[in-house]
Each structure stands twice: as C-alpha cells, then as structure tokens.
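Every read-out reported here was derived from the displayed coordinates using simple, explicitly stated rules and does not represent laboratory data. Quick caveat: nothing in here was measured; it's all calculated off a predicted structure. Cβ atoms are built from the backbone, for glycine too; each structure is taken alone.
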Structure I
Amino acid sequence: MPKPLIVEELYKSYGNVRALDGLTFTVDKGSIYGLLGPNGAGKTTTLNIISGILDRDGGKVQVYGFDPSIDGRKVKSLIGYVPE
C-alpha cells in the first residue's frame, strides 16, 4: 500500500514571490504531524496543493498514490481539510 502522503521538491510562486522552494516530506501511516511556520511561510499553500485546491508549479505530490492535480476527486474523498 502506498504511503498516505509524499511531497517531493514542491514549488509554487505567486508572481515574483516564491511561496514554496523545494519542499520535501513524507507522512507514514498512523503518524501525526504538525505544519508550523510564520505568516507567509507557505503552510496554507502546501495544504491547498495537497488537497487539490491549488496547482503546483513543480514537484510531486501523492496522496495514497494519487496525484491531486490529476485525481482531485479521489484525493478529496481520501482526506479531510478544514481551513482556518
């Protein structure tokens, strides 16, 4: 079974501002993680990309083996996300 979440070399820019610059991490089954950082660090951008709300500029995201930009409906059925 694939890992619940794989993020590799994730990039996202808003104009000339790079919000994500090569973010890489994995989440193992049964694990609990926190995403911490100051305002503007890219936390919401990261979660929006993982949940399929926002397209990435580069890198790889897989949720249980599914790419949110291709299989958005499937990914949304596998995760719960309540933004602030």
Structure II
Amino acid sequence: MKSSLSLKTALIPLIVLIGLLAFNVIVYGDDALSGSNQFILLIGGAVAAMVGFANKISYQTMLDKVADNLKSVTCVILILLFVGA
C-alpha cells in the first residue's frame, strides 16, 4: 500500500463527480434534482473505489477510513437534522 496519493490522482473522483453533475444540469435543466443525482453519487463512489484499488489500497482500509470520517461528523449531522437545516 502506498503511503499517500498524488494530488492529481486524488482529484480524479471529484472531477468526475463535478462533470457528471454539470452534465445532469445541462441535460435535465430544472428537473435535475428529480433523482438522477443519487445515481451520479454512486458512480462517483465507484470511481473513487477504482482509484483506490488501482493504487493498491485494500477494501478494508477504505471502509475503515469512511467509518472514521463518519464518526467525526456524526454529531454535526445530528445537530443539523434536529435544527431542521
């Protein structure tokens, strides 16, 4: 496993996600929020996983990092849900 990814490699999923969301808005216009965004988010996650696998990062490591990130933001998400934001 590599210790870190290059900036270009780390930005690939973000660029794909932004590109697909922009394409979605161009194609669907005002109706862009009707449901296709969820599928685009899944594609973005799949691209991120492929980048990780291509850089020899194990699936368990990816899951551990996601769990760590969720642990750190759970309180903030709950506050936003309770406030109604």
Structure III
Amino acid sequence: MTEHRYLLCVALNDQQETTAALTTRVAIYPARKMLSIDFVGGDDMDGWLPTASATFRAYARDTGLDGVEGGGRPGWVKALKRLGWTPS
C-alpha cells in the first residue's frame, strides 16, 4: 500500500453476502501519511460501517500512519460523527 496502490476492501453480512466495497490507499503528504478511503459503495451502512471504521483506524495505527481520511457527500458527516469522526 505504500506505493500508492489501491486496496479493495469488502464488507460481508452474516450470510457472507457482499454489502459494501471500499478502496483505500496510503496518501503521503509532506508532514504526514494517512490511510485514505477514496471510494465507497454498498447497502446497510449500519451493518458494516462501525466495523470498517474500527478496522481502518486500527490498521492506520498499527502500520505507523498518522490517521484515516476520506471525502464524500455531506450525508457522510452524520453517519461518521456517531463513530467519533470529525470533518476537517
């Protein structure tokens, strides 16, 4: 991931059906490195978003990245705020 390559992450429900797909990459800035979530699509956000959020935060921490970032439409702010994310 440190070579600016995308990683496809897939969320599965209890029946092992795909409910979401997300792409991540390491974004390198002059003063920090972030796990960037660039593309997201899926259904049943309440079913997978809390786990995905915790997983991405842990991955960033465990690999020495400075945090997790993403961009999107304003509707994401409400969903992510419940999980402790803040807009910047």
Q. A value of 12.3, 39 was derived for Rg and Dmax of the Cα atoms in Å; which structure in I, II, III was it taken from?
A. I
(Q) One of I, II, III was used to compute distance in nm of label points 7 Å out along Cα→Cβ at positions 7 and 23, and the result was 2.6. Which label is that? (A) II
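Suppose helix-only ellipticity at 222 nm (-39500 (n - 2.57) for each DSSP H run of 4 or more, over all residues; to 500) works out to -4500; of I, II, III, which structure was it derived from?
This value belongs to structure I.
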